[in-house]
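No value in this document is a laboratory result; all are computed from the given coordinates. Given the structure is predicted, the values throughout are model-derived calculations rather than measurements. Cβ atoms are built from the backbone, for glycine too; each structure is taken alone.
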Structure 1
Amino acid sequence: MNVPRISVSLPTIGDLGVLDAGGGLAAAARHVEDLGLGDVSVADVIVGDSTPAREAVVVAATAAAVTERIGIEFGVLVLPVRSTVHLAAQIQTLQHVSGDRLALGVGTGGFPGTPFWQAAGAPRRGRGERTDTALAALPGLIAGEPTEIGGSTVTLAPAATVPPVLIGGTSDAALRRAARFGDGWMPSLLPAGELAARTRSLRELAAERRRRTPVVAYGTHLLPAGDGGRRDAFVHDLVRTHGMPRSVAERVPVTGGPSEIADRIAEYAEAGADRIGFALDGPDWFRQCEVLARAGQLLAG
């Protein structure tokens with residue numbers, strides 16, 4: 001078994017104070033690097049109803065500026081709420097600041113009814129088409145090639161290395177998009193058996209297009225060991241918000257000590273995951289990173 005590359009999400013929504021005791025966002029990114037983990041991941045979720053949130057590109061820029069080796073991964077940027085040409089210019093700059101350490105995770109977004117979406121003028125319908133249009137244009141724009149977009153031909157300079165593009169989502173449309181545009185597929189919150197089945201479908205879709213099978217970068221939640229109440233609340237949210245059957249939702253979160261976490265990582269690796277990203281749910285964010293790093297060391301032998 002190949003040991004998957006492990007990433008950790010920096011908090012961008014909800015309880016943003018979890019990092020304060022350890023020195024804040026910059027210290028958190030440095031901590032991940034010092035532990036030898038693979039990447040920091042940044043989610044792009046702003047609701048606009050007073051829920052605390054940080055803007056994803058600014059968070060990624062902060063992480064890139066204070067680290068030297070770890071990857072900087074978007075998991076995922078929501079293309080329908082962003083100007084494609086402006087985003088391309090931001091990615092060019094981030095590639096320069098980071099030394100070409102970006103992974104550009106993108107998706108259609110799951111919150112089109114929120115105040116932020118409405119205020120941004122993002123479409124409730126046609127998000128897939130808008131995402132495909134952006135994906136067709138972004139590589140050329142980032143690379144500094146003349147690119148037609150919005151009725152104009154645009155050439156951005158200085159050119160940058162195009163980062164690997166990872167397509168988020170678990171739907172059939174997301175799989176087709178990953179097979180067509182992606183260097184990787186970025187699903188989340190699936191039991192291992194379902195991930196294995198979807199990975200087989202992705203392999204078939206890529207073969208039909210005569211493309212290499214995209215890398216599979218699976219995302220899940222790590223919950224503190226021994227906190228049954230937090231686990232129950234998380235499972236309940238999956239059932240209520242995502243409509244999962246409880247029997248499925250209970251197999252999603254990862255918890256326990258390093259050995260138990262290593263076993264779960266191995267399970268998802270066997271299901272096809274090349275990379276595994278963890279959102280850390282709990283007050284002791286820095287300590288959870290350390291437990292996760294120990295699990296990775298156990299897998300590596």
Structure 2
Amino acid sequence: MRIDAVVLDIDGVLVDVADSYRRAIVESVLHVYGDTIPKSDVQLFKNAGGFNNDWELTHATALYVLARKEGLAYDLATFTDAIEASGGGLEGARTVIANAVDPDVRERVYARWDRDRLTTVFQQLYLGSDLYQSLHENEPDLETEGFIHDEPVFVTPDTVTWLADQPLGIVTGRPAAEAALALDRTGIDVSDERLFTMDSNTPGKPAPDALIDLTKQFGNGTNRVAFAGDTLDDIKTVHNAADADPEHDYFAIGVQSGGLSGESGHQAFENAGAHMVVETVNELPTILE
């Protein structure tokens with residue numbers, strides 16, 4: 001596969017977030033409401049689409065836990081399938097709840113659903129007390145070490161060296177400060193204009209805006225762009241970019257290190273339209289040269 005530029009996601013591609021972001025999702029809900037879902041089931045929300053923002057995934061998880069306490073009959077697989085059918089993301093989750101429970105139950109659920117508190121707890125669990133205070137300039141109310149320190153790096157030094165020779169961009173759902181921390185840990189250097197984060201003035205994935213903007217920034221001679229990500233939304237982003245910008249060729253690469261592993265994950269990527277599926281980001285130098 002000959003390409004002119006490479007775009008990467010961070011989580012699940014460059015760094016392992018199973019024991020950081022995904023742990024923060026389930027433990028934030030547990031801390032606030034005393035109940036949660038298994039960490040492995042976070043993938044069901046990711047597969048439903050629209051959950052590029054892990055804060056919103058946390059909010060949706062809490063919505064499900066609260067609704068179950070009030071008698072929601074859906075198991076989690078049924079709930080997330082219904083989210084996908086309702087358009088994905090947090091709004092999809094709200095639509096499912098609106099259709100699945102009586103109005104009085106829905107009002108009791110929403111009365112207990114504290115999205116601000118969930119986000120605050122998430123950030124403290126993920127960053128740890130000291131880093132939370134430094135980045136958010138708020139006094140923490142939890143004493144935590146921070147799951148951010150439990151993020152093994154997937155990308156090898158040889159791959160980092162290869163990436164340094166490519167026109168390279170990053171599209172991630174992380175806040176900018178947390179993206180910078182992860183990239184610093186990997187040794188990858190990307191200019192600010194080629195780094196799209198939660199804080200950028202572009203819609204999040206699977207909207208194609210960031211990928212198209214990067215392709216334009218790469219300049220003349222950049223006609224074939226590969227985007228490697230670990231979720232089905234990453235694959236959708238590529239196809240949305242191809243539809244919106246037919247003047248360039250976009251290629252979707254599914255990376256199996258983030259959760260969609262094994263034969264079932266491989267098939268899920270192919271069904272979503274991935275042009276190629278790899279086990280880790282470290283296969284890119286071989287397949288793209």
Can you tell which of 1, 2 yields 18.2 when mean count of other Cβ atoms within 10 Å over residues 106-113 is derived from it?
1
In terms of mean count of other Cβ atoms within 10 Å over residues 74-81, which of structures 1, 2 is highest?
1
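Quick one: distance in nm of label points 7 Å out along Cα→Cβ at positions 98 and 218 came out at 2.3 when computed from one of 1, 2, so which one is it?
Working: 1: 2.3; 2: 3.9.
Attributed to the structure labelled 1.
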Ranking 1, 2 by mean count of other Cβ atoms within 10 Å over residues 42-49, the structure that comes out highest
2
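Figure out for me which of the structures 1, 2 the number 60 belongs to, where percent of Cα pairs over 16 Å apart, for residues 130-225 alone was derived from the coordinates. Present the calculation step by step, with values, prior to reporting the outcome.
Numbers: 1: 60; 2: 64.
This value belongs to structure 1.
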So relative contact order in percent (Cα under 8 Å, 6 or more apart), computed for just one structure, reads 26; which one of 1, 2 is that?
2
